[in-house]
Structure 1
Amino acid sequence: MSSAGRLTFLEKSWWPRAKALAEGQSFSLDLNHDGRPDTLIERRDGNIVESIDDSGRPSDIASNNADAAYVVSYHGTGFVDRMIVYIDNDNDGKADEMEIRHYRDGYLRYAWFGENYDKDGARIFALKNWSYAGGSDFNSKFRGNVNFYLNKYDPEHQRWVPLSECPFIFWDPNRDGRGDIVLRVSAAPLASNTGKDSDYANNYDYMWAEKATPLSEIGNMNVRFSYNIDPEPRREPLEKPHYTFGFNLVGAQPYSYPNMNYTNPRRRPPQTVVRIPSSEGMSVALHYPAQQTGFSWDEARTVFRWEGQFWIFEREFMPNTGGPTMRWNMRREYSPKPSVARSLYYSDVDKRYHLLGATEGWLEVGHLVNNAKDLEFRYFDSDGDGYLDTTQVFARTNPVPVRTSHVTDLRARPVTLTRESMQAEYNTRILPSAIQQDQALIAALKETANVPLAAAYEAEAEKADSAERRRYCLDIARELYFLAARDAFYSRNAAGPYPRLNSAKRGTPGGYTMGDTLSYWSNAKLIERFVASYGDGRLQETAQIARDLEKALPRH
């Protein structure tokens, strides 16, 4: 390759012979003159492919996915378009690294690099016509213990610089082949968050550009950091990777990290790439100086993306966050405040983990048992103390809240943000308790209210293949039953003789007794206790009050 990054076959002595090859024809070369072929030139699918063995012990050069390079000229023009490289660092016959170099008109523009720490030789990037096949192809190893990243070639300085997704890091501590934690960093110019391109890191125009932004002007502009805290052993198939929750962090940090320059002498020049190493990635994510923070939780377990759970371009704009992602049944919480550490708290009111410092949030419920929006929850921090204390509930298309609850005692405590501790607490204590309390309250509310939509969510809960999805569906059923029972209690109390004044004359009894007035007011206060206890998340108390009201209030 020239210093400008140009690479072609046109100057090769074997090019005239290669150009004349028919489809499927090939010839071999011995470039190191050791008496054994180490290079194969062939016409494959209309392309000219130069396969180069790097192992020194070739058996089948054309299918060596452990230690080889494949240089491709699309349609046999002579200009190099791709170079696929497999590197076997420890000579065990399995690839430890993989790279895909992209050229335009024979000039190197950018490359994907991948490092696989599982020693299984799995192909990091699935290929289609010598290009990365895309994230929906689960033949790519975007799981386990892997670090992959994009670098842009800087022809002015003949070096690699970070750009776009740099890196994606997956951690699999128990080595079950899945991803337990994933980090994605957006490398982009430090000024890009306020530029015209709201998603600079995902714009391929910048990757294909002739010039590169100097490293000194590149920043870590966005961090996405997701956890799976499902119980072990995980049951979802590898092609349906699931992450429970994720942080989305926007900032403008210079791209400067310990050990980010990685030189591999077995790599073709330039041999030094730039990325955050896996050993530093967790610390970078946990202590990234964020200007804004988004928090997403997959409440219904409907999103199976290898990238993790991340933000959506709705309601609160966060640049360089990427997409697409899911709108429905995803809880979102947002903080516009700067932070230097990721902090969660647990609230016993709703038995959920929340983003400490969030000022607002929302959850749209729907498209789960039907093709409609059923409910929306909105959350607010009314006093600015960093805790979401106010909940509004909206039903279907009704623009007016059908429930508003303000909680003064969230029964909140800080959470240790480690996968192991959250995994144990969430699955062995929180979910079982929440499900049990939901079922008990639903049973009490069904004595008063019959809600077909709530029953549909109950049925969906019975079909759920995970405790988390079951709990979510029961939560929605419980909310629908509560709203119906509350309205029924109000209506039944208002239908008694005392509220229905049948005389306009002042001082006229109106056909009610002293007992009627006492009963009405006692029940009115009990209904308010019912509403307040529910809003406070004291569901056992709510269930008991519901039973008391059902007995106390006459049916008319």
Structure 2
Amino acid sequence: MYLERIASPEDLRALPEDALPALCDEIRSAVVESSAAIGGHVGSNLSVVELTVALHRVFESPRDRLVFDVSHQTYPHKMLTGRAAAFLDPARYEDVSGFSNPGESEHDLFAMGHTSTSVSLACGLATARDLAGEKYDVVAVIGDGSLSGGLAFEGLDNAAELGSGLIIVVNDNEWSIAPNHGGIYRNLAELRATRGASPTNVFRALGLDYRYLEDGHDLPALERALSELRGCDHPVVLHVHTEKGHGFAPALADPESWHHAAPFDVATGIAASAPGPDYAELTGAFLAERMASDPRVVAVSAATPYIMGFTPRRRAAAGARFVDVGIAEEHAVTYVTGLARAGARPVLGIYGTFLQRAYDEVWHDLCLNAAPAVILVFGASAFGTTDATHLGFFDIPLLGAMPGLPYLAPTCQEEYLDMLSWALSHEDGPVAIRVPGAGVVSRADFARPSAGYARGWEVVRRGAEVAVLALGDLLPLGERVADALAERGVSATLVNPRLATTADEELLGRLAAGHGVIATLEDGVLEGGFGERVARALGCDDVRVRCYGLPRAFPDRYDPAALLESCGMTAEGVAADLVRELRG
């Protein structure tokens, strides 16, 4: 086996050419086997095996700088830079991140998990190189739909006038997470069809030199093409046509599902366990039904239609009333603002970690114009994606700064669907909903508030002495805290705040008057979060306030239960704290 003997790119460059096909097979097998065990980005990594081998044979990382966009295509890169054991040894599968991580290796220049950044980063590297009078190559590898992101356009625009050497490898596997969308991809299709000879060429139109390579899995051809560019004195694009999922039949048959896969059986490609009910399916089914009765409803995605349950079948049924704008979160927010202004009722489903990329558009376009659009924020929870590059729990401080934006935090499937129904009928401006991340739960006692969700909290359990305000996903923890307090002889009121960023000051006043301690529980960052808003509202009241939330930090690949415990958020821990506060 060649792969297990590669400790650095130098070992790769020492291999004879006739060993390289076997090495590529080993890398591909390692991608599949490790992903089958713990889940992972399958299709995108299978598409770049030969390209990555060629890059490390032609360039000398870390002296030459390689920047992989998104970095969910870096498994082969990690294997060739001393981390192969993390893909070969089942006991070490969790040793490395699924994304570029400078803490792991000097060959990873940046922590990267969001798209469209590589060209801008490479421009900065190249400029710093030139200012220092140094000589090395800077290579940006961009693909998997990243060219539709606004930052990619800005980077390409700046690269065109850089005036010095920069190599931009466009890994064109014809896909984003789902099918690509946007005019730039039509041009890429033209370039593929003409083997790069089409007179319409977006890269040349920007002023960039351009080369094309049809077979992105032809390793000798890749090495020749990259070798010709080594040491170039101007910005150049190498457009490489690859195949997403190359070498693994299930991924080739269904690139969308195999972009990122849960653990699966290698022989059959079938998931190791059947998925349970989730909020994606609940959302898709609800919106499909609402579309049938209300022609104004439009579902919008920024390249992640699966998170809101819009499978290929549902997308086909929705027709023009489902819009995937591609990887373009800023455009997505402003686009739904325009839809709402013209009378449509748009619903944008987006991961919280990606909504951060559209901060200004939420503020300046959506909220300033009081557009009645709905934003469903997925993964905004300690129970969302746990890699440091994809944390979504900074959402409450972010959206809490937006005037006129109610941010709802449902506790169960009934409340979520009712909030979504209410939001679609809300005419006074936008509404955001923090979609639960801890799994689907049901509350038999759920009842819709008669006044809707614009203001007002729900008292779930009435007590005295201590009041526990448990936001969204943490209502079950609040129930356990109340039970643990009861075992200690302390009566507790339990509140479902419903609104993540708006204090119910009337209810808070009553709680402060009748309780000695008020506690807030949230699975979002504590600073600037829900609890701090409650504490501020109670600043003049004679009541102790204890706030529990997550640290302002970048925890990486954490266990959600362990993270909550480290923040003191266990039923026994919180109950003990509150008893001490009450009797101290």
Distance in nm of label points 7 Å out along Cα→Cβ at positions 18 and 354 - highest-scoring structure of 1, 2: 1
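Supply the structure label, taken from 1, 2, corresponding to percent of Cα pairs over 42 Å apart with the calculated value 37.
Corresponding structure: 1.
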Identity of the structure behind -10500 (criterion: helix-only ellipticity at 222 nm (-39500 (n - 2.57) for each DSSP H run of 4 or more, over all residues; to 500), calculated), options 1, 2: 2
Structure responsible for 10, with relative contact order in percent (Cα under 8 Å, 6 or more apart) calculated and labels 1, 2 on offer: 2
Origin of the value 0.10, where FRET efficiency 1/(1 + (r/R0)^6) of positions 2 and 130 (r between Cβ atoms, R0 = 25 Å, to 0.05) was derived from one of 1, 2: 2
Winner on percent of Cα pairs over 25 Å apart, for residues 394-497 alone once structures 1, 2 are ranked, highest first: 1
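I have 28.1 for mean count of other Cβ atoms within 10 Å over residues 66-73, calculated from one of the structures 1, 2. Which structure is it?
Of the structures listed, the value fits 2.
Each value in this text was obtained by applying a stated rule to the coordinates, not by laboratory testing. Everything quoted here is computed from the prediction, not taken from an experiment. Cβ atoms are built from the backbone, for glycine too; each structure is taken alone.
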